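Since every read-out is calculated from the coordinates, none of them should be taken as a lab result. All values reported here derive from a predicted model rather than from experimental measurement. Cβ atoms are built from the backbone, for glycine too; each structure is taken alone.
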Structure I
Amino acid sequence: MGLIRCLSYLREARKNQWKSPQELEKIQEKKLRFILHYAYRNVPFYKRRFKSAGIHPSDIRTIKDLKKVPLTKREDIQKNFPDNIVSIEYNYKKCKIWETSGSTGIPIKVAYDPKADDFAKAILIRSYLENGLKYFDRWCVIGSPDYRKEKIRGYSIYQKAGFLSPLYISVFDPIEKKVALLFRFKPRVIDSLPTDLYLVTRYIEENNIKDIKPEIITTNGEILDGYIRNYVNDFFDVEISDLVGCFELRRTAWECPCHEGYHIDVDSIVMEFLRDNEDVSPGEEGKIVYTGLYNRATPLIRYDIGDIGIPSDHICSCGRGLPMMKSIVGKCLDFLVTVDDVLVSPHVPKELLMRVPGVHMFKLIQLSKYKVNVLIVRGANYTDSSTQKIIGIIKKILGAEVKVDIEFVENIPRTGRKYKVIECKIPYRDKSVSSQ
């Protein structure tokens, strides 16, 4: 059922993108009204939230009316999962559970019901297909091991035949292993976190490897800065298509091959750009606030994810009716440097630290090759063993000689408008990506 339903959703989604903006707005507002009423009836957190604000879902008929609803913060999800923010219609233990710290260092969980999970995969797949991926392509995904959860239920036979079946390469794999797998697999399509893509490309260039020639490259999971985009584009002679999303809501916006901005998936989310709870004008920076339109198990209404974006009134030359975003604005995660002067992807320590028991929030600051500070906001089950695990993780990644100082704090300070969980205070662009 999962595969059939997912492909049905995918067919509808691929048709939707070519509808007019007016038609898409009607679809979006119809879904919005449904999810608001559903959350009010079935999710204790939102029932209380609506009542405390003195509003009822029937008061919200359009996107502009959404501003009557208070924002949902990451901390709200963290504190209320599962008892108060998962629908009473679902046993969260039977749902797909996604857990992430994102770029904030605040671990949270979100439950997806089966239909929502299939719909989310359809929206995700659409962004790849529209950038040239074919159903039986040689496709490689470099990222978190959690990406393996994106498999569609009930299609193992098709997967063995290569149908939408990427090769997954973990960020935890050494750079030599990543490149060796790419060399053997020879993918036509590579999807990667930008920082890991940069390290892989640098390694290929430094070692004069000739037989890895992707025709399509997509990035997601963090801000793609201009330096990495230009470097990879020039080396492989391709144009990266950047994809935007988050674990809580999956794909939310994406570049098409025209590269004129990001198409917003308004058939799956509402994306507001706000300053002081008012819409900003096209071309101005605004806080991104999401409302998911399809996940009944954990509805997210006016979810303040902490990102800053720039909306656009540009009409893409591709002809799609999906509205546009110019760009995401934010801090890029820094690379780290080992005692041997080798670059390390920031996602390796980030993924490991978020799994340490009792870590509520964290920030890692590399002051020198031999000194690292870690700020920790402790949760209820944090112990001395958690501290030793943190120190062990960092020494294993950067070198046994590294001095690790742990500081327990009440809050993690923001870097500008966002949390930056990995920060390196030493120059790293000229470092090698492998031991010499």
Structure II
Amino acid sequence: MEGNMLRNPEIKGLLLGLLVVLMVMFALGGILFFSLWDSFNRELVEKNISIMGNILSRHPELRDEIIEDFVKESTEDERLTGIEAAEKYGYTVEMPISIIPVIRRYYSRFLGMGIGGIMMGILLSLGTFLFFIRIMYRRIALLSEGAEKIVEGDFTIRLPESDEGAFSKLAHQFNQMSKVLEGNLERLKADRVFLKNITSDISHQLKTPLASLKMFNELMLDEGMDQDTQRQFLIKSEQQLERMEWLIKSLLKMARIEAEAIEFKKEDASILETVKEGVESLRPRAEVKGQQLEIRSVSHDIHFIHDHNWIAEAISNMVKNAIDHTGYGGKIEIEISETPVMVRITITDNGEGIREEDLPHIFERFYKGKDNVHGSGTGIGLALSKVIIENHHGRMAVKSKVGEGTTFIITFLKGII
């Protein structure tokens, strides 16, 4: 606990400040003391010289002896003789200081210097203490103001942090808490916007198939309708129901991924097998339009860490998009390649192509190009594929030219889970 306390910059500053005050007081006290001591010594010598002069004026024949007595060390006998003689006149070591003028003056000065030094030391120490207390109070006030801001809903508040100390640690934890709360608030806002958007999207996308189903049912209620016509309406109703089912499932998948409610089961697997699984179910769809659907790989042993089922679904959505936007007798090629650092999948068709102004938006949910003539499309497949691939740390790019075809490029970095 003591070690932690001494790491606080405020405590270290306070102790350093007090140490500086003590050193300054000690230095000033020493200077004053030696100055007074020098003055006292001079005045005492001058007093002795005056006494010597007084004696010599009356007994000049004792000049050498008197001067020698003043500068030499006295013997014990001489000291006792002097004490005995002085006591007859009341001059003893117990006599009050006030009787001796020189000692009285310097005693008062030394006493005043001591009291003044103590008072100044107390005042300077108190001032230093109050200075650092004020610094700590300001930090506490900042923390209090920050807490009030958070209570008011402002999570952008940040406290200044120093390198070490309890206040710095507290400020860091406060800032971390503020960041977490701000992030949670942003996620909550994003979730609310997402919920609002997806609710709006679902209701908007279901309007058309629901209206079609309602119309088909109303027509089939006509008792005069023959069985062949009713069968055609039933087939169309089934198609609309399948479209609604696929749309709702895709939206729910995307919502779960974006809400991080899905845990991808990533493992080292063959990307060729994953692509085949995503493509094979679409071959009948391509054969209906007389299209060629080819898969090429530079190696049968290209592996990287991914969720087999989800990547297969992403590839399937993109190939389905290529089939829908490629005419009869067209060609769709899926090519797999790798480098030491990445795996690349390209999906190329010779279909209708995408207008340049539509390219930045094709991965947006429910986006349809201005020239889109395929009314059955929902605009959800590419958006779902993008979400899946980005959750595998992959990147998607697209190149297209109207009338010549489109190429989608998917890139995964190896070793990133």
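In this comparison of I, II, the computed figure 18.6 for Kirkwood radius over Cα pairs in Å, for residues 107-338 alone is attributed to I.
Have a look at I, II and say which one yields 19.1 for mean count of other Cβ atoms within 10 Å over residues 43-50, as calculated. The partial results should precede the final answer.
Working: I: 19.1; II: 12.0.
Structure of origin is I.
Between I, II, which one scores greatest on distance in nm of label points 7 Å out along Cα→Cβ at positions 227 and 379? When distance in nm of label points 7 Å out along Cα→Cβ at positions 227 and 379 is calculated for I, II, structure II comes out on top.
A value of 2.27 for Cα Rg over 2.2 N^0.38 Å, calculated from one of I, II, originates in structure II. Supply the structure label, taken from I, II, corresponding to distance in nm of label points 7 Å out along Cα→Cβ at positions 195 and 395 with the calculated value 3.6. Of the structures listed, the value fits II.
Ranked on relative contact order in percent (Cα under 8 Å, 6 or more apart), which label among I, II comes first with the largest value?
On the way: I: 16; II: 11.
The structure with the largest value is I.
Work out the source of -9500 here, i.e. which of I, II gives that when helix-only ellipticity at 222 nm (-39500 (n - 2.57) for each DSSP H run of 4 or more, over all residues; to 500) is computed. Among I, II, the structure yielding -9500 for helix-only ellipticity at 222 nm (-39500 (n - 2.57) for each DSSP H run of 4 or more, over all residues; to 500) is I.
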